[in-house]
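**Student:** These notes open a run of structures that come right after.
Computed from the coordinates by the stated procedures, all read-outs in this text should not be read as laboratory data. Every value quoted in this text rests on a predicted model; they were computed, and no experiment measured them. Cβ atoms are built from the backbone, for glycine too; each structure is taken alone.
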Structure 1
Amino acid sequence: MMERYLLRYFLAVIDAGNFSKAADQCNVSQPTLSAGIAKLEKTLGKPLFLRSNRRVELTRSGARLAPLARRIEAEFTQAEREVSESRLPTTLRLGVLTTTPSHWAEDFIRAMATAAPDEQVELVEGRERDLLEKLARGRIDVAVTILRDHQARFEQLPLLTEGYALALSRRHRLADRASIAPEELIGETMLVRRHCEALPETSRFFTGRGIRPFFAARTPDEGRAIAYVRAGLGITVMPESFTDPDIVRPALEGFALTRCIGLLFADHVAATHWRERTPLRLLTEVIAA
């Protein structure tokens, strides 16, 4: 009987060019690999390699077996993948960055209720670092968060690149402006979004221009920050995706910082599997809209 591990040894020798490198690739000792090749040759009743000091070459029998072995190995791998994906949880555990707008979640929930009422999604809110930790530990499957270069260990799917802008009440004296110079904000009361990933950059931006405002509130809650702005308590800087009928979003001149929002997939999740599922399709449509 031809066993799979013997075919893998056989293919490793072909790809590596010698027994020593092939053994390293298979994480076995060279005597173990050599014994496996000898067992395969005995099973088939034919020599598969012409051995020399520098390199091994295929015999005619080996050359005939090579494409068949690759096909068998590919089919084994495909079967394992399909069985593995069939064991994936049916509930999508979705991490949501706290500094993303709540209307994304609201629109997503409504879309799910209409298009996929039987699909289960568990929403897990967290800050950027919290979501990365949960992904690494397998506590969530996918995260809607900021994509950065140091997250290369996770598969990424970029969805939106946006800048930051001011948030003012419609009753504010500068509410009719499309853009505002920072110097025009001297004396303005401001609000601090404590979980904002751009807080260090915005702080340096204003202090570097001699602007040290009075802060009327410091809040970790984005909804509360919008409510404060709407009520006229103060102004703040927020990502452009945050909107409200009673708030205007003029540009802050000279502040060019952007962020890329997208999906990060946990190691245990096949990204292609989830991309084909209704929840992520709806989510990407909501964010990209």
Structure 2
Amino acid sequence: MKQDILNFANWTPDQMQALLGLAVQIKQSPASYANVLKGKSVVALFEKPSLRTRVSFDVGINRLGGHMVYLDSQSNRLAGREDAADVAANLACWADAIVARVYSHDTLVTFSEAAKVPVINALCDLYHPCQAVADYLTLFETFGSTEGLTLAYVGDGNNVAHSLIIVGALLGCNVVLITPEGHEANPTIVAQAKALAEQTGARITESNDVTAGKGANVVYTDTWLSMGDKTPLDTIKDKFMPYQVNEALMALTGATHVLHCQPAHRDLEITGSLMDSDASLLMLQAENRMHGQNAILTQLLGA
């Protein structure tokens, strides 16, 4: 039976730990996995533009011995041209897996139902699971474990925040979501994460007050402006500037490290000086996108 990676909400803590362990092994011993995807092809269909996701998948698949075919929104626009189910069913005739970066999670669900091969969520409006794997791989390498850590996410309660709380709950990491009023995370997804956290003893909490981040080991932020958002920048700044991740916030929380999935807007959601400081784990996160995704690909296609 095929397995899809849409959001990790149906995974167990043991499965999540095993995937993280596999990512570590692949990173440490790449030669041992150089032929995992030999003779296999993966189609990457991206409705939304990308730097890190596209390149890390392309290079990663190549390092596993496979081949990636890239389709962007210009060459294959889903909306209006062809039914998404037909697109997925056709791609599954030739490819061994589909990596999809789409606007709507519903598109991924349609792909999953229509394709006979695994579908991997490379970002949608609700989740960014591949990013979360990279993030917790980064924390594991930095702290030696994810269990018992506290991550303070400061900013918009978006797709990245959703995946952080789901994967964090499975890995025993406490996550504090600190968002402006009106920008909280999806309550249904928060409830899912809290239910998962009961299995590991992790705590998932929410606040509109940055002081809730006191005692965190690491602070995480993301862009205030989601791709395609036309809200005037001044309006965004009025609401989000008190939530900027800067040196003062790091001192307040006591966190030793800062994370950002990028692209980052320097001196908006995070100060440029903090990005360039010794506290920054941004480039390790970016590097780990490939290793985390290679673990996913190996699990789905390597047998």
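**Student:** Can you rank 1, 2 by Kirkwood radius over Cα pairs in Å and just name the one with the largest value?
**Tutor:** Once Kirkwood radius over Cα pairs in Å is tallied for 1, 2, the winner is 1.
**Student:** Quick check on the output: 1.8 is distance in nm of label points 7 Å out along Cα→Cβ at positions 172 and 220, derived from one of 1, 2. Which one produced it?
**Tutor:** Derived from 2, not from the others.
**Student:** For the read-out mean count of other Cβ atoms within 10 Å over residues 212-219, a value of 13.2 was computed from one structure; give its label from 1, 2.
**Tutor:** 1
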